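Coordinate-derived values only; no laboratory data. Note that the structure is a prediction, hence the values are computed from the model and not measured. Cβ atoms are built from the backbone, for glycine too; each structure is taken alone.
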Structure 1
């Protein structure tokens, strides 16, 4: 690891090196982080580091580390310390991780969670503690929807860099109808926040274009035998099957679809949860020709980030949210620089509401993932992502057999036929 950077990685505890204050020196309504002259800037992270989806945590943490390295491991002349908690990609895991991080009064902000389900468990705790979190990869529309009666779960202090699934659902629905020429669609989700909401948005878009939903089904996380759900799908005879599932379930359903009678003419479309470098190798020949929706980042800045990744860690990032994590922590560190106040004895005060206000005010930020502006109205409260940074990818022979990663991007909404 680069010598200019010092990390403290804690998976089951908190690092306590100071305390928040509400005194004469702190006018912030949510309180201030008070740091003595020799104390570091502490940044938290809630990322998935366990189980089949650990690649999401590895991918995002790499982006975070590269951003800290680019600053020489320091912020405002102080060492940056990163405290990482495993949120397990579950609501319960997110709640536990949030409780541990909220117990550390020195944390200036948090990057994460990785998964939308973990965010649902974490947000009430982080918000109540007066803290903030910026997710590189949450996409569920509910997370930025303030209307509780309509399923919204947004809480003050929540932000994300990846686009809302209202945009990915639009992309998938338009692609299925206009480019794949599908007129009937089946959807399968896993009951989780991300999977179910993305399938719902895609169906709405598909129907609005004139298509028909012929089957809506679900499976359980942990299922291995997909024959029952695939047989039900086959009976409905869809042109397109949209299955926004995580590994390994997305691998199982892809592999077993090809041997299910009645599915020969159905095209499989999956989502960004499958946009990982293990999907095609773990699935085999059945992955060829599968379409995947997800983030598509290009440009010189991104090429520079990939080069830095290779130099620091070797190879290519395993998933698709490292650039979002890079932008997320840079926005957070910029906010610290904007609001931190020094007093005569070298003590540093960082107001918690001031941090939120600084991120609320982000407009036209020139990020690696594109032009970013943080919105403040439902159903996009806290959405900072660039909705144009999405595309459809195809799993090809080069991806499966030659190690090409990421797969080639073949379509985005800018290519939508004008008459549509």
Structure 2
């Protein structure tokens, strides 16, 4: 700072563009209309300064921290902030003690914002709980994880949950244009022009994350030399160079892991080959373990294709073996082949349903004695016990089939196998019906 003329020599671009361009009011805040749009519950609570404890959760770059800062500006309450990565029980108690003193002396309540609250362990969350419960602090928690899984139930039950969604491409494009025009906080002072095709490309590649879009835009602007007229012109190729890789939100222990594998499984089950390949590519690109994916394909081959095409299981197991031999990136090819086979095969879940029903029968205690004629008769003295007596050896009969009792007596009227009518299973069912019809004629 020059004390004589009050001019600052600080680099105006030292602070990242994404930080400088944070919205300061709810009107500047883009997206999340379901949360802070006109008439939405959270917006009404903020504007009335009657906010209760809330947990904001959603992917990075959707505005969780920004929304907390807007609340800090709008509230008459004292605002405190902790980061769960660096804070501990001692910090929680310090904030709580100061909040109690503040409320007792001045009647001012305290809002406590905890960023990355999922990183608090159970002990830390339990330490926070009584202060939230008695109103010592109003909690604003922010997390990229699912609070129903990663926060203690007692804390979740005392908070309102608001999920923030990835921003739309239109919202991201608006963020980009604002940053280009803004002379106070944005890139307006650099005289930047971004081609509309480049704006749309960046908005699409940002994958709903405003921070990613602004970081790439800033890098493109600061590394582009001005033309003879002093204008920095940015086209799609410059943006592409500024984006080192596609942005994928994928955490092998978080929501994205479970959401993507769920979508992959349901796409195979739903016989959609395009979605199957997309989610497979998305997971592999993001670094998901190909062996994990191979195991899921094996499960789906047995669960969703089953007897409609028993070859699906062989293809899936072969793909898993190929993964072990090949490794990435080549392993993606047999995985794609197996996933597509499962997606395109006729479907039957009769094996899955059958074993589930039989399992439930055993679990519920519906068991009975093994019929004498089915019992092991290979050891000395077994026949004296009646074991194996009366057993009919199917290969001694026409068609290698003979009717006899197999289930325990108390389960004779139970049916566990409910066959499908597609693919190979249809022929298996026809054979079973022919055998039963032959029994009726005898």
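To test your reading of the models, identify which of 1, 2 gives -14500 for helix-only ellipticity at 222 nm (-39500 (n - 2.57) for each DSSP H run of 4 or more, over all residues; to 500) when calculated.
It traces back to 2.
Can you tell which of 1, 2 yields 30.5 when mean count of other Cβ atoms within 10 Å over residues 113-120 is derived from it?
1
To which of 1, 2 does the computed value 1.8 (distance in nm of label points 7 Å out along Cα→Cβ at positions 65 and 145) belong? Show your work: numbers first, answer last.
Values: 1: 3.7; 2: 1.8.
Source structure for this number: 2.
Comparing mean count of other Cβ atoms within 10 Å over residues 81-88 across structures 1, 2, which is largest?
1
In terms of percent of Cα pairs over 15 Å apart, for residues 225-304 alone, which of structures 1, 2 is highest? Before the final figure, lay out the partial values.
Details: 1: 56; 2: 65.
Going through 1, 2 one by one, percent of Cα pairs over 15 Å apart, for residues 225-304 alone is largest in 2.
If FRET efficiency 1/(1 + (r/R0)^6) of positions 273 and 361 (r between Cβ atoms, R0 = 30 Å, to 0.05) is calculated from each of 1, 2, which structure is the one that comes out at 0.20?
Values: 1: 0.40; 2: 0.20.
Corresponding structure: 2.
For distance in nm of label points 7 Å out along Cα→Cβ at positions 41 and 321, the calculated result is 2.3, so let me know which of 1, 2 that is.
Attributed to the structure labelled 1.
The value 1.0 for distance in nm of label points 7 Å out along Cα→Cβ at positions 169 and 185 was derived from one model only; which of 1, 2 is it?
1
A value of 32.0, 114 was computed for Rg and Dmax of the Cα atoms in Å; which of 1, 2 is the source structure? The partial results should precede the final answer.
Numbers: 1: 21.6, 76; 2: 32.0, 114.
Of the options listed, only 2 reproduces it.
Work out volume of the Cα convex hull per residue in Å³, for residues 97-216 alone for each of structures 1, 2, then name the structure with the largest result.
Once volume of the Cα convex hull per residue in Å³, for residues 97-216 alone is worked out for each structure, 2 has the highest.
Comparing relative contact order in percent (Cα under 8 Å, 6 or more apart) across 1, 2, which is largest?
1
When mean count of other Cβ atoms within 10 Å over residues 33-40 is calculated for each of the structures 1, 2, which structure yields the highest value?
1
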